[in-house]
Structure formats: C-alpha cells, structure tokens
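What follows are several structures.
What follows draws every value from the coordinates through simple rules; no lab data is involved. If you're wondering where the values come from, they're calculated on a predicted model, not measured in any experiment. Cβ atoms are built from the backbone, for glycine too; each structure is taken alone.
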Structure I
Amino acid sequence: MRKVLVLGGTGFVGRHVCEKLHRDGWEVTVPTRRAVNAAAVQHLPRVHVVTADVHDTDHLLPLMQDHDAVVNLVAVLHGDEQRFERVHVELPLTVAEACVSAGIRRLVHVSALGISTDGPSRYQRSKAQGEDVLRGSGLDLTLLRPSVMFGHGDRFLNLFAALQARAPFVPLAAADAQMQPVWVEDVAQAVARCLGGNGVARGSVGQTIECAGPEVFTLRELVQVAGQHGGQARPVWPLPRALGRWQAALMEALPGEPVLSRDNLDALSVPNVASGSHPGLAALGIRPTSLHAVAPTYLGRRNSRSKLLHLREQAGR
C-alpha cells in the first residue's frame, strides 16, 4: 500500500488533498498539534491522524518511516519576519533534511504564484526562499504555485459574501489588484496527479507548475461575484492607497488573525496571475474550473438552489 505524509493536512487545502489521495488508494498520515483540528479528515478510513509538531525534527523524522512520499501544504498569510521565516523557509529545510534521512525521494511542495526573493511582501519573499531551499535538496521535487484558492469552506469568497450580508457597502483596498483564482479541488487533483500511481508522475519531477483558473479578475470584481452569488450584493468603494494601509493597520491591531494586513496589501501590488513561463494545470491533464461554475454551490446557502448545487457537487466527487 502506498503511503504519503501530508503536512498541513488539516487546513482548507489539506482537507481536499487528503480526500483526493484517500480516493486514489493512498494511506495518508496527517500530523497535527491538536487532534481536534483534524475532524474534517479523521473519518476517512485510510487517513491516520497523529499528534506531532512538524517543526520538530524529533517528531518529523519518525513519522516519515515507511512512507513513499511527502506533501507539504503548511503556510501562513500573516505574521512578522520571524514567523514567515520559520514556516516558509526553516520548515521546508527541515522537511527536506528529514526526507533524505528517511530515504524518501518524492516531495510535492505547494507554494504560490507571484513570489520572488525581491518581492514587496514578506510572504512572497519567504515563499521564494523556501523554494530555493528545496531546489538544492536533491529530492524528486515538484513545486505547485497556485493563485488564491476558492471552494467550499474557503476564507476568501465566503468572507466577501459575509461582509456584504452585514454592511451596506464594502470599503476595499487594492480594488484593482489582479488574481486568477483556482478551485481548491483542481489544486488537490494536481497534488494527486504529481504523486501518480507509483509515487512519481512522469514529467512532473523537477517541474514548477502554475495552478490558476481560466479567468483573471480584479479584487473588486471578486467581491461583486461573492455578493451576487451570496444574495447580498453591495456597492464597492475602492480606497486610496494611504487609506487602505490605514485600514489594514487597524485590522492588524484587532485580536486574532487579521482579515487584511499591510503585508497582504504589499503582496497585492503584484498580479497574482500565471506568468506563462511554467507549465499550467493542463500539463497534468487538468482543465481548470471556472469560478462561476463553483461559487453558487457554496455561497448563500440560505438559497435552496445553492443547496441543491452543493449536493450535486458532493455527489460528483
């Protein structure tokens, strides 16, 4: 039985990846610091949840024993320089070293579009540095670079829909920022295709693959789409750059994970779209799914038609 270790398997993307790999016949190990976080995947018969800290080599190396491949999905959107360094650079290095020690050759690492070591945001720079660390590892590596991901349970379109259900208008920073959103199921399928039937998909080893949807939107258009399908479309008021940064700074000061940070705004200054310099999902035999085909299936669940579409989506998996 093929075995894969999925780091970040309890998150939004991880839940979809675990389900896809389970359906493909993989035995999936998902480490988490708190077992309660794995409620969405632990019901799957071939998914095994273990309590561990993946940042600790003493925890990570034993987990890798007898596995054929590793998938790294761990990422953060907010934090200071130290947090981004720890998650996006130090962890990939730890993972690579543990793979070598455990004799695992195959690693699929989910990165992001628009990243660069000299990018304007800490997020982009740290993601690019993490890729560089892995390229020098000597592993059979595939890098997947998705745009922003949407789908059932996302904190993207759902957030915009919820805001419009509560407010008479949406004050929006970086309204003209460009994105090429990709369905989370397409990204999960890309991970599965890269692992392939024997742990290595022909043609994907050594590749950087851009995972993007078929359409490019501005952030303003995405807010409008969320309002339309959520049943509460509100006017969007673009904010000047200075006012947008003030809004982001205010949100950073609130308790918990911020909805928007100044680092997010810096990242939005770079188009989050496929560059065309790397293969896309088509190279893995995946036809990207339109946002308009999926958004109605999970936004505005009070609408009976949306519920029916969601049931159809679930039945088709």
Structure II
Amino acid sequence: MVQDCTSSSQPLWLQPETLWPKIRLQTQHALECGSLQPIPTTYKWVEHNGIRFVVRILANLQRKIAAKQAQSKTFNPFLPYDPHLFVTDLSPTHLVLLNKFNVMDHHLLIVTREFESQDDFLNAQDFQALALGLSEVDGLAFYNGGFKAGASQPHKHMQIVPLPFVPDGSRLPLESLLLENAVAEQAGANPRLPFQHLVTRFEKLDFTQPKALSMDLLEVYRHLMGSLNLMSLDSTKPSPGAYNLLMTREWMGIVPRSQDSYADIPINALGFAGALLVRNKEQLAYLQEIGPLTVLQEVGCPA
C-alpha cells in the first residue's frame, strides 16, 4: 500500500527492514501522480591535480525554477509536506520524504516534524534519525548547515543518497582522499585537498543498533565542530558558522563554508564528496578550465 500521510495510530519509530521497500513503492507512486519530478542529467569525469570528480550536467531546470518563482518567501515545503512524497516515520521527531526535484534516484530528505532552523546545531535526535536511515540504506548522509553551505530551505532537513554514488559504480570520488589521514577515532585532514576539513573514522559504532548511536555520533560531531572553531567548547555560540556534514556508516566529516557558489556554480555537501553540478555545457567548460579543486577552495575555507 502506498504511503500517503501519517496518522496517530501509526508507530512513529521506523520498523526494521521496512525503509527500502517503502522507498521503492512511494517512488513509483510519486512518479505516477507527478509529485516526484526528477531532473535529467548527463555526467562527465573531470580531473584536477590527479583527482577525479564526477560532474553532472543538467538537462532542464525549468520546472524547478518555475516552482521556486511561484513560492512566497515564507513558503515551507515541509509544513505541510506533499503527502505523495511521504515515505515513512523515522522517529517521534523526524520523518522521511522523497526529494521532489531529484538528480539521483532515491534521494531522501530527513525532516524535523516541527520547525527547526537549518542554521541550528545538529542534536541527538537528528543523529538518531540519521543512524536509523543509514541502518536501512547504505548511503551518504549529508547536511548543508546554512545557506552559505548550499541549503535551499530554512526548515532543518538532512539528506541521504544511496551508494554507489556515481553511474560507473564508484562509491564516492573523494572518499579515499578524505580518509587518508583519518585514523581510528581521531580526526585527520588531507593536505592534498585545499580547503579546511576534518574526518573521523568510526571503529566501534554498530549501525545494526541505530537507536543507541545518537550520543556517540553527537560526540564525534561536537569534537569535529569544536576543532574547526565552529562550536565553542561550552556551547555558548548561538549558532555555528556555515558548514557541510558528510557521514556514512564508516566515517563522519565536517567542511567549513564561506559561500554557496563560485562563478555561479552552486556547491552543497556533495561537492566535497567529489560530485559537482553545472547548469549547462558552458559552465562545464569553465569548470574544466579552472578545475573543481579551485571551486571547492573558493566556497570552502582555505586550508
């Protein structure tokens, strides 16, 4: 049966081994009724300093642009959400929606039930929801912390895209570089990447028991944020600077941000995983000329 909306009689905790079947079923329904509107792309590998990036070229943005222009400045697509995009409840505080204008298949949004700001720190409930999602979907979870980090909506939402990440079956283009200097339970950065970042490998976290992981993940997050001066040790800072969070079942990384785009090329957390998006062939040609690392350095913070 296709998920349509929540009800008080439904359990708010995700039942094990149910998320993926619900994603597939709801995706089919949302496509048939027109609520899910994928954006076609082609892709090309672009190399810079011996590092390969996957660059997707958008075929048509008109529907997304038209929808954005029709929205008022106070419009919130998550309150209320489109019931045809609703996948399931994750927890008492979070639910799962399909990304309406998806570039990659089965792109999920992990949304807070009540309004919280995309500028807020992540909390234990956020990490519990992410752990529940990743326990069912082997993917890349990410968070665009603020508009300078590529966020498109002010309502707090995290995201998961299933792995493998790119059409040729590669897991994540930059994963090996991000992990090169990250040893067990300690944060590391790779000097080959010209932007500030820190990554920690997980050694003892068991994603088969996701409800128990929230405080462990929150501790890793706070350590990385504090080490990058995005969070004060006494948590008195009212909100963090802009940043991206990336997380899999094996590691977590934080990248501070300075701006949301460079030369009109928008960058969110996926850029720091090695995936960029351009609007047309002209932008692709410019990106090839200056190199993806240049763009990431400009939108991040110089290492």
Looking at Kirkwood radius over Cα pairs in Å, for residues 41-160 alone, point out which structure of I, II has the largest value. II
Starting from the value 3.8: which structure in I, II was distance in nm of label points 7 Å out along Cα→Cβ at positions 193 and 241 calculated from? I
Give the label, chosen from I, II, of the structure having the highest value of percent of Cα pairs over 30 Å apart. I
Of the structures labelled I, II, which one yields -7500 when helix-only ellipticity at 222 nm (-39500 (n - 2.57) for each DSSP H run of 4 or more, over all residues; to 500) is computed from its coordinates? II
Assuming 2.4 is distance in nm of label points 7 Å out along Cα→Cβ at positions 25 and 289 as calculated from a single structure, say which of I, II it is. I
Comparing structures I, II by distance in nm of label points 7 Å out along Cα→Cβ at positions 57 and 265, which one has the largest value? I
Structure (I, II) behind the derived value 0.99 of Rg/Rh (Cα atoms, Kirkwood Rh), for residues 209-256 alone: II
Top of I, II by distance in nm of label points 7 Å out along Cα→Cβ at positions 33 and 121, largest first: II
